[in-house]
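Before anything else, here is the set of structures, which you'll find just below.
Just so you know, all these numbers are worked out from the coordinates, no wet-lab data involved. Fair warning: this is a prediction, and the values are worked out from it, not measured in the lab.
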Structure I
Amino acid sequence: MQKITIKIEGKEYGLELQDDFASYMKKELEKNLNPYSNNTIKEVLNAYLKKCYECYLSEKKLQNLLKKI
């Protein structure tokens, strides 16, 4: 297990994640948030929505591939 920390509006949140997933999450969080300084709720929400959109597009691609099989 590995701990990652994110700071949102002055409060730090520590998350215990599996090692490989923690590495992935660190990279993903750094794409849209600054992991070393304070983030606003708006910034966190925007990062979440961007990730949801990526998942939506991936799901559409997967469904289209499954239809072709």
Structure II
Amino acid sequence: MVPGFLAVYLAKYIVEKYRLNEKVVCDFEGELTEEELAMYKLNKAILNIKMTGMIIMLPGLFLFIVGTFMK
């Protein structure tokens, strides 16, 4: 559970450290200005990290809740 929470909490730091926003693919680059495109790629990379963190955290949270109510 803890690695998932850390990934969600530190998503922006992870994206900036590993420059994951540069690897994001945008299908409609021609329709955005440079500033909008950079913000779009940053937000998409952060969202991808947060979703991965939630997927990692979810089974542990589920087991914690079930264990709490099964006493």
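One of I, II was used to calculate relative contact order in percent (Cα under 8 Å, 6 or more apart), giving 27; which? Clearly, the read-out refers to I. Looking across I, II, the calculation of P(r) over Cα pairs in 5 Å bins from 0, in percent that yields 3, 17, 20, 16, 13, 10, 8, 6, 4, 2, 1, 0 traces back to II. Starting from the value -24500: which structure in I, II was helix-only ellipticity at 222 nm (-39500 (n - 2.57) for each DSSP H run of 4 or more, over all residues; to 500) calculated from? Label of the source structure: II.
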